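The data blocks that follow each hold one structure.
Derivation of every value follows stated rules applied to the coordinates shown; laboratory data play no part. This is a predicted model, so every value here is computed, not measured. Cβ atoms are built from the backbone, for glycine too; each structure is taken alone.
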Structure I
Amino acid sequence: MSAAEFSKFFAEIENTFSKEFATRDPQDLFEYGKDSTKVFEPKPAVVLFPKTTEEVSRVLKLCSKYSIPVVPSGGRTGLSGGAMAIQGEVVISLSKMNKMGPVDTMAQTVRVQAGAITELVHKHCEPHSLTWPVDFGSKGSSEVGGNIATNAGGVKVIRYGNTRNWVLGLQVVTMAGDILELNGSLEKNNTGPDLKQLFIGSEGILGIITEATLKLVTLPKELQVLFFAVEDMSAVLKLFHEVRKSPFAVMAFETMTHNCIEAVTAELGLKNPLATTASTYVLMEIEQPVTEKGREVLDSWLEKIFESGLVLDGTLAQSPREARDLWSIRESINECLAHRAFVHKNDVAVPVAELEPFVASMHALFETKHGTFEIAMWGHIGDGNLHINTLKPEAMDKGLFIEKCHEADQELFALIQKHRGTISAEHGVGLLKKAALHFTRTPAELVLLRGIKKVFDPAGLMNPGKVF
């Protein structure tokens, strides 16, 4: 992109749209040019704020006319650099496209713009006893379009699956400015390959999602939140196996190491909910059977679990507030660790059956490669997704720390490949993981993926440099 071409482009933007449509304020450029990745420096040329799909289309036609690269921007909660503008791109923020349509209680759907906040979608549907079952710690700031573009997972994947399962239709705009309406609100549409699925999880490299028809589900009834102390990952998996055999629908099954709890309790001034200190903890949410003896069934199951010695200690939330407090511990880990130290993050997954041997091998690797580093780990056991965090020692140079972490990553990724896993479970590839994509994708797959990118974006202007 030449300076002359950008000047022509920006002049058309100023002449075509309102004064509030564009900003080049340095603070805005910094804020909207980044996501939650701490590795890259944002350097966008301008940030644009469309309010309609038609405005997105007009902007992309101008960008194509002047060969201007574009980065779509949502809630910027990603951790792979997928929404970062680092080479003078135009950022198109969807934050002002946040309208939500009426809830269709018969079809159990709702149509929303891509900038709708996840938690606000939940609140919008709640009066109808419905919800969009995509849930995670960043729901208060993440946006629907970003959730879809990254096929977000989160804490309820064990019950509901990833975002992909809860999207009926998409409205998207290609780099050429073409508006595509993909599947509308149809449950069944067997007329060839489903193009909307290409955009779900595409990380914005094929086009910009502007609206979505979301599939809803009835709110669960009797939820119970439990918190356990266990000896190690082996005990976590044994407990998980027992829960799978129980009469309860498992909504979430999360694990975390002791230093995660330490970071949260110290940062937020909270108490550990258990008197027993352990190396590993489990937070579990279940849907209790809605029967007269539902609580008796739960109490009997808990008695059996404690008698078996599977857990060292545990507590059952006695009120909605206690349940929220337990969840706040889990959902605050990422933020509290970031306050404690610079963190090198890995978001990986292996098949659930491979978790125990993988974790044992991983610890052995880190003893060799990260012997002086502190490792904090949490994860979603039901889907095999672990978040592995390496904390920088205070006295170590940041550059040296990153270098050592990247060296260790190569062996970690090889270990993940051996266990038939993935280098990125829910944060995508973005800028951070593209050099390691070959550990998860075959050369033949990459050829096909690049071919799909070329069809939708032949000039390579849409979120350039991401994924490939």
Structure II
Amino acid sequence: MSQPKTPPGPPAKLPLGIDHLLSVTKDPLAHMKEVATYGDVVYYAVGRGKRRMNIYHFYHPDFIREVLVTNQRHYIKGESINHLKELLGEGLLTSSGDFHLRQRRLAQPAFHKKRIAAYGEIMTGYATRMLEGWPDGATLDMAAEMKELTLQIVVKTLFDTDLDRSDQELREALSNLNDWAERILLPPGLARLLGKLPLSASRRFKKARRVLNSTMDRLIAERRATPTDHGDLLSMLLQATDEEGDRTGMSDEQVRHEILTMFLAGHETTSLALMWTWYLLSQNPDAAEKLHAELDSVLAGRVPTVEDLPRLPYTEKVFTEAMRLFPPAYATSRYNVTDQQVGGYTIPAGSRIILSQYVTHRDPRWFAEPEKFDPDRWTPEFKASLPKFAYWPFGGGPRLCIGEPFAWMEGQLLVATIAQRCEFRLLPGHPVATRPQVTLRARYGMKMIMSRRKVGAEKIPAGAAS
């Protein structure tokens, strides 16, 4: 029996498949999980005639690899990425083709292993100062606290400067991007239309863009005037030359595009991964107890260093498992520029391809009890048995997140620093729900009650030494 020409998929319940658009706009995660019940290649359409949009969801790791690695040149980010270009310009996240490859070559040295390792002390230093400002028993919104912490860290590592807590203009600009960012989930035509209307969110976005651009331009100009290596990422980008290409460096505009991308992505994703980690630990006391035991044994009360990370395997497992269940980047999309064969089906050129970390990370074929928070699953044997792209929180292929080593180190060091000194429980009655935008946020924040832990010498009872 021959395979049907068109993959299975949810039937349209409203004219033009409008119900599909309504579903993805209302709750992208629920929409993708429901679509996944139809198989590893799923199809539906929206619109008709020349405006008809053919949409395919790929859920099997092999098909994800086809898009991101094997045949990646046949898949592009498409028109929807233009929404982000309004803010980020032609940075690593939004550029494509040969220009993207050149920019990645220029930026890669800034993320060399030794360079990244030098930032470890900065990360733990800011975390320690934040801990000192938390009174025992305080109710904290860990969404806001982690965002502030990672913001402080990214400003220091990018620009070698401290972000003053009184500098509200920059924070307001970041906050005003939230409403605007939601539009990336809309069809490109609707997003363009909203951008032309005199809406308050559009005005706030334009003001935020001016603030961010002027801030970055000022920092670049100051650094060009004193071209010495400050030990930060901006110094590396300004000094980089394309040795494999034309041996030139980046223009100031190109540098601005890259540092804006690193600035925004570099704190948002890690802060969310940390927030979800604290939530999961609060709901799984056995895992929290194992984490605390490892930290007490290895660190004995001192601040962790990069050299400690190999001796903190359970800490790594906790952070890994948190990003499995709540990947900050929960989905991505592409358009195929030529007809492609995937899973035995012909995918016509111009189709929109949806890939979802959130759904694939919860596939019971790869993860037993997929909804369960189980850091112990991450044994070396288990990792070796996983298909490539069954777990891909940072993307993959030529567009693998360039900041992945930075994020892994930052996440583990901050978990170790904070969990050694504190434990958290969810504020009774606080609702927990996802809010998928560009990243996977918590709809109501994450309010938690913090309790101090005794560590190192503090745990030794008086007179015990005698």
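Odds and ends about this structure:
- When mean projected area of the Cα convex hull in nm² is calculated for each of I, II, the greatest value falls to II.
- Given 15 for relative contact order in percent (Cα under 8 Å, 6 or more apart), calculated: source structure among I, II: I
- Structure from which 4.5 was derived, distance in nm of label points 7 Å out along Cα→Cβ at positions 323 and 435, options I, II: I
- Source structure of the calculated read-out (log10 I(q)/I(0) by the Debye sum over Cα atoms at q = 0.09, 0.14, 0.16, 0.19 Å⁻¹, for residues 51-250 alone, -0.49, -1.16, -1.35, -1.42) within I, II: II.
- Which of I, II yields -10500 [helix-only ellipticity at 222 nm (-39500 (n - 2.57) for each DSSP H run of 4 or more, over all residues; to 500), calculated]: I
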